[in-house]
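The data blocks that follow each hold one structure.
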Structure P
Amino acid sequence: MKLFENGRSDWTIVLPENSPKLTVFAAEEIRDAVLAMSGVALPIAPRAEGPAIVLGGEVSGPAGGPFDEDYVIEVADGCVTIAGNGLRGTLYGAYEFLERQLGVRFFASDATCVPRRDSLTLRPGRWHGAPDIAIRRMPFKSVKDMRFGGRLRFNELSGDPALAENPEYGRADYRFAIGHSIPDMVPDELFCAHPEYFPLIGGQRVHGPHHQRCLTNPDVLDMTVEAVRRQLRENPMQRSIAVGQADTYPDRPNNCACPACRAIDEAEGSPMGSLLRFVNAVAERIEPEFPHVLINTLAYRYTRRPPRLTRPRHNVLIVLCSIECCFSHPIDAGCGADYADAGIGQVGNAAFVRDIEGWAAISEHLMIWDYVTNFAHYLAPHPNLSCLGPNIRFFKRHNAYGIYPEGAHDCEGADMDELKTYMLSRLLWDCGRDEKVDRDEFLIGRLGVAAASVMRAIDLLERHVKAGNIHMSTYHTPDERTFPRKLVDELNSLFDRAETTAPDEAARAYVQRLRMSLRYIGICLYAEGSDAERRKTAEDYLADMQRLGVDKLMEGGSMESSRRRLFDLLKLES
């Protein structure tokens, strides 16, 4: 079955009348890819006389998850049928067809690989697809385009204003969707009138940023329930809403120690006891009006340990956070990390493994909030590519219903952000994939022959970290043990070769973007020369940040704070 040959085709894309928006978009995506590949514009029509690619219809059999995203592709007898469930099943099936049959790859929002061909013969067969992970939240700000997020099959998107008008592409960035929401529902401004809503610590009611609420106060429960109801009534497509604790520090949880809260937490053996009982009460009161909604809450820092007695209700989603883990080794590899980190507290994997086993045993719905970047040094090398697949498979084995691999959520251009996004998107859909194959495919697609040197650089750094049993938290400060001078020199030689062998300006520019991480280490640890030379180093780096659209070096930072950091590292007056 030839789809096209020598600039000609008799195929039609059949789109039933009154098709949903995303089915129409799926037809347009197939048409545009065939046009870019062959120069042939396939017509889109409600019916066809000859061979056809037919879009639409539902898939029978078990659904693929809460978002109902199954698809089936059949190629036989002059016909391609792509059917899918839910809002996005057919669209995902169209992307599977483009990848499997046409060799299209979606590497970045501005980097789609469509191979040019004179002819294409379709391979007969039948393929069924459904996600291994039901909730797949996008990791990096580099996924800023809702259509690109759909191409990678993320179904929790944020950051694109168009999502407010087009939530069918993925869950829009709803207020209270995930995270630290209780302080917004019971705001700090209420303290003067109602100090009893706030935590009792050291015999006094206290408030302020990073303080929790008194979760045994009935008014706090009523206010939270009403805030949840308002949000869900205003956003009927929302399927999950957060009732989560305030963000906090490892040594200052700021949770309530009033007699009622303390009694629950002592009985439960964890401060999660009072939080989970509170969340369960919200979920029970919300369920009659919103039976399709999951109430999610964070098991984070001081609440990470599961309680002894209370179990999450069937409509409660536990979001277990791995922030204290070592990320240069797979979490279940027994790397032995056990050290204090200023930004994290005690870093180690053994306690997290015990906690996920506990939550997996009692939770119907478990989501993992993982971490795949260095929040204190966005552009420092964070050699975790070989851990992405093992960690996702570890989470899947422990009943992960959703995964949020949080990267640089407020910055583009962090260390290998587009590569990590590509690898993670494919692993979240199919946990059994060989992530190294996806890594190499991305680099070859973006860099051509220059990819070989970059691959060697990545392997060299990861071998060094593994051989030295170097543990890296998500707030790791670059040091000479992690990045010794000899290693940095070898990595620079490999990037020199990558730049000289890059096949075109686009590939060379991408090598330079990847090299920003290595240059950052040079500034952090090995800058030399006169004041004028070091000042030029800083100014050149800042100029390249702006050229590449990188606006900060750390979470919550800015160009101004980045300038100050570089000048401080280089011991210069800013």
Structure Q
Amino acid sequence: MKIVNRDVPPRVAWALEQAGVHPLLARLYAARGVRSADELDPALTRLLAPATLKGAGEAARLLADAIARDARICIVADYDCDGATACAVALRGLRLLGARQVQYLVPDRVVDGYGLTATIAERVAARGADLLITVDNGIASIEGVRRARALGLAVLITDHHLPAAELPAAEAIVNPNQPGCGFESKAIAGVGVMFYVLLALRAELRARGVFDAARQPRLEPLLALVALGTVADVVRLDANNRRLVAQGLRRVRAGHMPAGMAALFQAAGRRAAQATTFDFGFALGPRINAAGRLADMSLGIELLTTDDAQRAGQLARELDAINRERREIEGGMREQALQVIDERFAALEAPSSALCVFDESFHEGVVGIVASRLKDKFHRPSFVFAPSTAPGHAHELKGSGRSVPGFHLRDALDLVAKRHPNVLLRFGGHAMAAGCTIAAEHFATFERAFAEVAEQGLDAAMLTRRLETDGPLAPEYLRADLVELLAGEVWGQGFAPPTFCDEVRITSQRLVGEARNHLQLKLEYQGRDVDAIWFSRTEPLPERPLLAFRLDVNEWRGERRVQLLVEGAQI
């Protein structure tokens, strides 16, 4: 591991401070590319205009016409948190804007696979729908859209995934990544795209005289869901996404959120009044995702759409139990996968540039999480495969991959497909995360082909873990109120939470936890005695390491003390 400090443009930091930004925040923001205080203004009026999102106008007219004729609308969702929140936003928003007949359908991860397939289109048509809307999927559903249109359905695609060369023949497509779209926030999540469609629809209904600006329905209450889905989908928090998340957090902290979100906070043991992006990403999001991985995402969508607090509590407890099961399955798979990789690395003089693991006992619902853990541990592009349990697909393997900065995973799969045309049955994804399906007999071929692509596309620098930090922290900032100030800001993917580094003197260290797998430290930091902990670390540290750490507040018997959460060390 190499610890490096972010560059801080001194003039920018000074200008932010002069504009009233706290000195520590000014330094952190300047290091993350913020150039003026205007970029930090979370006001809704500063959101990018819906008119700049290609297809939003066509979608608004399509939806307005459907509402006017009381058409039956069916939303085809995805089975992750972004898809669930996007579906909930669509359901709630369309009903607010006058749609009376709105339902949804969630593909089964195992039976249906991903996206709008021809079979899903047939199921939607069988329900008597007139208009089919996809949320967080559909941009690659050429056959599914063709079948839907043949069955007489109008189709609206709302998605944010990267399109292929051919686009589906839908009535309207709203996706910032489609060719010719000038919308600046290419990183907006699926739930954000759907929210923008609703903004465009409301404007269209105003233009038609359905209501005026004074009497129009308020869409702001949906921002709590938009924020949750945006953070949980780990999209880059550019300025527009940060505004969406900031607005959602503000409402959650004030207690203005759907009953299901409030129930999830309670089930997770978190306090909504002090909600952070960490809560969205690591407490609420995983509980909703667990439904799509091991059960039925309809549970998550019902949770986010119900206004019955008692029902919400029941669903939140179910999701919490499913998430505990998911963690147990993941833990066993992770240990097994790590053992395989450790043995493989031990037999090699130099580690492979890419990792592929398969076992008959793996569960396809958690392969992505395990791939992420492998990538984090070894800093290598990683794929984990499990047997497909879909009817009629017994000889297929479902794989999920995660990558390291600089190595585009979907493009790598595209290269594998071109070099070995019969290996990949299906694939798709992003730069950092992708999925694919292969025949079981082709696993070894895929493993070799993927390793070859990785070997050619990666260099030593890319395979060296770099931990970017914000440098030393002045000791006067080791205060609980400063920790809470930092926690209250919007951090996440592409806008990393504050991580500091400095040389410290370790005064004591011991292993703690039920499995004794966490390293608890007492150390001297710039003349102060400070507690620290390094989770999932068992090896002892030398007396004077260079530590990278985040800040936390530890509450014990009414006393609140700052502690350091160690992220890495350069020894």
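Here P(r) over Cα pairs in 20 Å bins from 0, in percent was calculated and came to 19, 54, 25, 1; which of the structures P, Q was it taken from?
Here the read-out was taken from Q.
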Assuming 13, 38, 32, 12, 5, 0 is P(r) over Cα pairs in 10 Å bins from 0, in percent, for residues 35-146 alone as calculated from a single structure, say which of P, Q it is. Q
Taking FRET efficiency 1/(1 + (r/R0)^6) of positions 235 and 443 (r between Cβ atoms, R0 = 35 Å, to 0.05) for each of P, Q, which is largest? Q
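All of the numbers you see were taken from the coordinates with simple rules; none came from a lab. In this text the structure is predicted, and so the values were computed from the model without any measurement. Cβ atoms are built from the backbone, for glycine too; each structure is taken alone.
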